[in-house]
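Quick heads-up: structures coming right below.
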Structure 1
């Protein structure tokens with residue numbers, strides 16, 4: 001049996017660029033896949049060109065996948081009442097192509113999905129992209145702001161708790177997987193981009 005393939009996630013948060021690069025290096029990251037729809041930040045060093053330069057200087061590749069895997073979509077069919085629907089985004093040809101490209105990159109590099117949010121449960125990198133990757137058999141590991149790792153299974157348990165999803169009298173036989181899917185859907189509707 002072969003070892004399960006791994007993809008990391010990380011939020012740049014308000015880190016100093018040197019601290020951020022060290023977070024990546026400490027986990028052996030060789031490529032950052034930026035999944036921000038618009039790779040800009042009030043912290044200049046996290047704007048695309050600056051970030052790409054800093055990563056290159058550290059020997060880390062930069063891959064922009066914001067068009068394919070970003071949460072702020074141009075496709076109008078992704079919105080209901082002005083709010084992006086993650087379930088619809090997941091079926092877009094561009095999104096599927098982005099997942100395929102990411103999976104291909106991750107077969108030869110140690111990749112971290114990067115977005116802005118510090119907390120994995122506050123970001124589409126976990127609720128939208130990570131969910132799909134986990135369903136495709138990838139091991140997802142979240143690099144937290146302090147450098148520690150949260151395994152995706154633990155992130156999902158936290159998600160279920162924080163979303164208050166539980167079995168009811170009307171649905172007493174829901175499986176753990178079904179509860180987790182409900183929690184994903186609930187969190188996705190809370191954090192989804194509003195146009």
Structure 2
């Protein structure tokens with residue numbers, strides 16, 4: 001029996017040319033792009049504005065769906081802020097975010113789907129720290145398409161997150177599942193605070 005659980009991919013458009021970006025998608029047979037940028041345009045890289053991107057993808061037979069309203073991290077609702085910036089835990093628990101996850105999973109069941117945001121590095125982006133984390137919690141496999149076209153699994157990204165935030169369990173205890181889970185919880189909280197949007201910021205998250 002086929003596995004009914006969809007596999008989702010992520011990537012950041014960074015400063016890629018349109019040709020390189022589409023090449024990354026085609027290398028991994030991506031048929032649908034789910035844009036989770038709150039503000040889907042780029043002054044420096046206009047080829048990734050919503051309308052131009054959708055048109056260039058359509059020309060290569062790739063669907064485009066905008067989910068930035070539901071899954072974007074630039075949220076002005078003050079009830080979802082803490083200490084002057086968006087709180088990822090509060091945002092993830094919101095009804096709108098949860099409905100966005102449902103839409104994303106449904107899209108991935110129909111076609112091979114990649115989540116799009118702006119940042120090159122997954123650990124710098126809410127697509128990994130906010131969105132992919134909650135997808136994995138639902139039992140969905142997530143793979144990150146890196147700038148050179150290689151894939152990095154979300155567990156591998158989490159390993160790097162533990163190192164980055166200095167949250168890893170002691171080596172002799174690292175195999176204990178509960179300790180890894182607690183360490184990841186701390187690491188996600190730390191990195192979430194570091195990259196979260198605050199009023200006046202200009203990031204595209």
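We did not get these values from a lab; they are worked out from the coordinates using the rules stated. Not measured: the values here are computed from a predicted model. Cβ atoms are built from the backbone, for glycine too; each structure is taken alone.
Annotations
- Computed 0.90 for FRET efficiency 1/(1 + (r/R0)^6) of positions 7 and 87 (r between Cβ atoms, R0 = 30 Å, to 0.05) - originating structure among 1, 2: 1
- Answer label among 1, 2 for the case where distance in nm of label points 7 Å out along Cα→Cβ at positions 23 and 95, calculated from the coordinates, equals 4.6: 2
- Structures 1, 2 were compared on Rg/Rh (Cα atoms, Kirkwood Rh), for residues 39-78 alone, and the highest value belongs to 1.
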